[in-house]
Structures are given as C-alpha cells and as structure tokens.
1. Thinking only about relative contact order in percent (Cα under 8 Å, 6 or more apart), which of P, Q has the largest value?
2. 25.9 is what came out when mean count of other Cβ atoms within 10 Å over residues 192-199 was calculated for one structure; which of P, Q is it?
3. If P(r) over Cα pairs in 5 Å bins from 0, in percent, for residues 32-151 alone comes out at 2, 11, 18, 20, 21, 17, 8, 2, 0 when worked out from the coordinates, which of P, Q was used?
4. helix-only ellipticity at 222 nm (-39500 (n - 2.57) for each DSSP H run of 4 or more, over all residues; to 500) was computed and gave -7500; which structure, P, Q, did it come from?
5. Using the calculated result 21.1, 68 for Rg and Dmax of the Cα atoms in Å, pick out the matching structure from P, Q.
6. Looking just at FRET efficiency 1/(1 + (r/R0)^6) of positions 40 and 304 (r between Cβ atoms, R0 = 30 Å, to 0.05), which of the labels P, Q belongs to the structure with the highest value?
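Just so you know, all these numbers are worked out from the coordinates, no wet-lab data involved. Note that the structure is a prediction, hence the values are computed from the model and not measured. Cβ atoms are built from the backbone, for glycine too; each structure is taken alone.
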Structure P
Amino acid sequence: MSEASPRVLVVGAGGIGGIVAGTLAEVGADVTAVSTNPAIRAAVEARGFTLREDGDERSIPGRIVAEAPASERYDVVILATQPPSVEEAARTTLPVLADDGVMVVLQNGLCEARVAAIVGEARVVGGIVAWGASMPEPGVYERTAAGGFTIGRMAGDPDEACRKVALLVEAVGPVTGTSNLLGARWSKLAINCAISSLGTLAGERLGPLVRLRKVRRLALEIMSETVAVAQREGVRMEKVAGTIDPSWMTLSDGDRAAKVGSAGLTAKHALLLAVGMRYRRMRSSMLAAIERGRTPAIDFLNGEVVTRGARHGVPTPVNAKVVELVWQLARKERAPGRDLLDELVVASPR
C-alpha cells in the first residue's frame, strides 16, 4: 500500500459512502466512488459530492463510476454498501485490489467474516462507523451525527495496515484502534438492532422516538437479548467510542420487575435518552433501503441475533418480532408507524 498517496475505491455512494468519498476527494486523496445508481452518478458528475453539515453546504468535484475500472488497481477498497450487497461488492472488486491492498468493511452487522471468506482474512480491516449520515437526494449527503471510526483486525492488535487506513479516514472523523474488533462489532450490533430497527418500524427519526419511554424499554429489551447471545458466543463486548456499553444496559430480572422510578432502570433510561438525543437527526438507512425498493439489512442485524440465539438456545422473542415486522414492511404488507411498536411491546417479556 502506498504510504504517500494510496489509491482508494469507495464502493457504495449512499449516506456513509458519499460522505467518505466526498471528504477524501476534498482533502486531495486519489479516490474513485462506485455506484450502480444512475441518478447518483449523474448528480455527482454534474455538481460533485454535495456535503451538508452544521448548516454548511459545499460541493466537491469527484470521480464516480458504475463499476470498478478493470484496468486499475487500488490500495484500499472501502466497502460502504448496505450489508446485503457486501459479498457481491467484495467479489467484484477483488480483481482490482492491489496485491498488498486491504478491504475496509464499514457495514453494520458482522460482515468481516463474510468478506474474509472471499478475499482472505489478511486483506480485511474492520471499520466501525460511530457517526450518522443520510442522502436526502441523489448526490447530496447530510452528516446527521458527529463521530468517527473504530479500526481493527478480525483478530489481534491493529497493525501497519490499520494505521494506514486510520491516517486515510481520519479526515472524515477521529479514529480509535481496537484489539477486540469482534467485541466492538457486537456492541454496535446491539445498538443497531435497537436504534435502526425501531426507527425503521416507526418510520421516524431517532429524536422523537427516544423521548417515548416504551421505545426506550423496547431498545433495552432488544439489546439485552443481543448481549445474551454474544455472551453465549464467548464475545467480550467492548464499548464503541461515543456510544453506550450494551452490557451495562442489559435488563436484569430485577429491572423487569421494578416499578418506574427504580434507580438502576432510571439510569439506563437516562443514558439511552442522552445518547438518542445526540443522534436525534439520524434516520434509519434500512428504512431508506425499503423506500427505494432495496433488500433491507434486517437479516444481518436482528436476524443475526435470532439465528445465533437459536443455535445456543437463547430466547430472542423481541428481535424475532422485529424481523417479522420489517419483512412485512419490505413486502409492502404493512406501513411504518408507531402501531408496529405496540406489537413489539406485546412480544416483550412481562
């Protein structure tokens, strides 16, 4: 990998991919974005990557193509597609990855192992995104929450490749290294299973939802099930920078039996409310995918918890109900709304 000016390919130009590609282009990186969406390509070719943050809007000229140029080689391939497309993205870009290059996995879920099965574990760097972004219209990217990245290998301490990736993406946000990528991934999974899925079902941004006590309780139930499965998997969960520690947020039998106002339960609700308000403008990318007729990432989030829970005999009724309802949305059998959250309440432990 070139130290001075690595060649970078960003695969996926939705909210996260667009911010990454546009920011790297802005700081002078040799970056090419890939998007299969002709409207996005047309917008970027005409106006550049339009970035919005804190009331500021700027357009950055950049290169965007429909597929990775077969004649070129890249030192870093950043996978920023939705999880259902990650394996196809890895397969199609493997031929243009330099011999000593790496693929950076930005997807939510546990996607590093899927990519490693295609390109080899030595060529995979995990990148956990702790910030939010949306694409309100093609080629326009809005930063909806501040934050950075957690970078690491599937096993072991961060190495030289991680350091080079960190130097590259720190233009987008601060970078923290981890020797426990799997633990950090499971923590982010627990948060996404709650935040992204509840936002998808309700069809709302996080701010209005997190103010509702029943929504916070559902989030705690979803995270509790996820933590229980992770523990049976032998995972040592690790707090993701700028977010919460799902292990601490787990509901005990005492919490479930406690009346409103108990100190422990109140503290968990308060922390969840504080973090939720920090990310109040965040809108679920899974909801956006459904609106665009794309396959939702639910099987890579709550579905992953349900599948692994069944393997270990760990009950996951709330996550299972989330999966059922999201697929009903994807099939256009239901419409998003708070009434779907009421169905989750019924599925919750009493």
Structure Q
Amino acid sequence: MAGNTFGRVFTVTSFGESHGPALGCVVDGCPPGLEISEPDLQLDVDRRRPGTSQYTSQRHESDTVRILSGVFEGRTTGTPIAILVENEDQRSRDYEKIKDRFRPGHADYTYQQKYGFRDYRGGGRSSARETVVRVAAGAIARKFLRERLKVTVHGYLAQMGPIIIEPVDLQSAYDNPFFCPDPSRIAELEDFIWRVREAGDSIGARVTVIANGVPPGWGEPVFERLDADLASAMMGINAVKGVEIGAGFKSVEQRGSEHRDEMTPHGFKSNHAGGILGGISSGQDIVVSLALKPTSSITLPGQTINLKGAPVEVVTTGRHDPCVGIRATPIAEAMLALVLIDHYLRFRAQCADVVSATPVITQR
C-alpha cells in the first residue's frame, strides 16, 4: 500500500494495523545529537492513549513505546529511528459478526473496492489506532523544536457538538480528559457526552492547535506551501473533515479592511492569516483548527450492504469513542510539529545564510 510516508526531509513511515501484533514507524532525517529517550515519547503517547478516562474507548493499551534504533547513549545518531508500540488488548471477536457488511461512514467499502480484500478487524490500517506512532514521532519533532528553536506547540478542544469553548486557561487543557481550556465548562462537557453515549450515538468536535515562536520564512510560495502542507497533514488524521488556517471560513464574512493583518513597527495588529502569508510563516503564531466528524461506530442500527451488495442492517458493538475529538488534540499537535520540523530543515538547507534588511515583527 502506497502513501505510508510523510514529510520530505524529516520523514515518518508508519506500519501496522489496529488488531495486528504491533504498530510502528521509522523516523528518518532527524538531526544528530538530540537528547531523546523512550520516556520523552511516552509522555505524549500517554495523552492520546485509550482507556484513560470513562469518556473514551475502553480498549486498555499500555502503549509502551520502544526505540529500536537511531539513538545511542541517549542521543539521536542521525540514522533512522525505529519505534514500536505493541497491541495488547485486541478484541477481534467484536467484528466477526459484521465482517461481511460495511459500516456506513467508514473506510470498509472503499478499501474493499480498492484492494478487493480488507482487514475487517477494527478497520485494520484505516483505524485511528495507527496515530499512536505518529504521536511518538511527533514527540521527537516537538522536543527538537522546543530545545533547539524555542518553538512550542499546544492545543485544545474548541468545540464539542453545540458547546463552543473559549480558551480561558490553555495550560488547564492538559489537566482534564477533554483537553478543555476552560475548567468551568468541564461539567457541561461531562453531562453532554454521557447523554450522547446513553443514546448509543456519537458527536463531532473541533480542535485548535497553535505553534508559538515560529520565525518568518518557513514554507514555500507556490507548491508545498506551509499552510497547504499543514492542511494535508491535518486531513490525514482519521475523521477530520475540515481544516482552517487562522480565521478560516470566518474570512468569508470579513471585509478586507478587517481581515488584513495590519503591521506596525511594534508588530502585527491581528492574526487572521494564522501566521502564514503566501505559504510562508510570518513570525506570528501558527493557528490551525480542524473539524472531526462523529464516528460511525455506534450501536444504533443503520442501513448498509454486504459483500454481495444485498441490503442489510448493521450495528457496531465493541469499544469506541463517543467523540473522537476528545483524544485528537495530541494527534493534531504531533502533525503540526512534524510539518514544522520538516519545513525548518528545508529552510536551513536553502536559506540559512539569508540576511534580510527588514526587522522581524510579531503580533502585539
């Protein structure tokens, strides 16, 4: 299967299925000398791990990260870094009774049509379980960005169904299972998700991720623009159906006099562009939002067809997230970090010695 490698200079190639023995990835292009260890990766991986709260899938995986190569005496060597995460709590029997019918809204039907054969256990390769190794790889990128370049990445749940959440305290997003940046809204989210789950249904969500400290100059002006690569990376996350950079679709309602981010010697007056102009970082915060659909793995009966094309009913049992957006924040952060380190290394290769006469300004 093609399409398993992400990036140009800093690359990630993933492998494995939801119910196979393990998932893993090979990270190539990481600069040598970065202090890295399995606990560094485990910290981020644990934040997306299932079974850590009553609001997510109850699949119990330790998601223990193993580094198999590319690190010696606690530092990256510049050679490929192989990462492995074993599956420990597969329950394939949950899928036996629906193996010959397609779950609507899932990749079952398209996989069958493309390959003529599919792994029906939990979605196989198309399962969001695969993102565990992206988060592990993203932890490497994140640490490099933070320690070498002072670039930090963070994110939060911005909306669940009709509940819109304003970022009151960004740090508090890491102190609750929803990644909610407003502690006063957690009880409301708890009540809402329980009502959705009791109804046997699911709900969508919106997640926002932000990178602070990105200098101007990263990205390309035509193909492989920074915003285009970010949109591609975020759309590559399971269940994502929409991506916004900065103001995104709100810009439809704005006038040019409002949307343009006016500049002063002291900084930009706004950041509707989301930190990217003409495909190149402006030095402002990079702001990306993504919309995640409600999962179709629900217990409410639905209409579908079987392998022979006959009409049948389908009910998906097993362990599933009532809102996949709850665990999406660490995944989106990882993809943001992976895009940024890749573009930094491209910038370093071509433009590291460029000197501009114009001073760098940031957002006021």
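1. Q
2. Attributed to the structure labelled P.
3. Answer by label: P.
4. Q
5. Value 21.1, 68 for Rg and Dmax of the Cα atoms in Å corresponds to Q out of P, Q.
6. Going through P, Q one by one, FRET efficiency 1/(1 + (r/R0)^6) of positions 40 and 304 (r between Cβ atoms, R0 = 30 Å, to 0.05) peaks for structure P.
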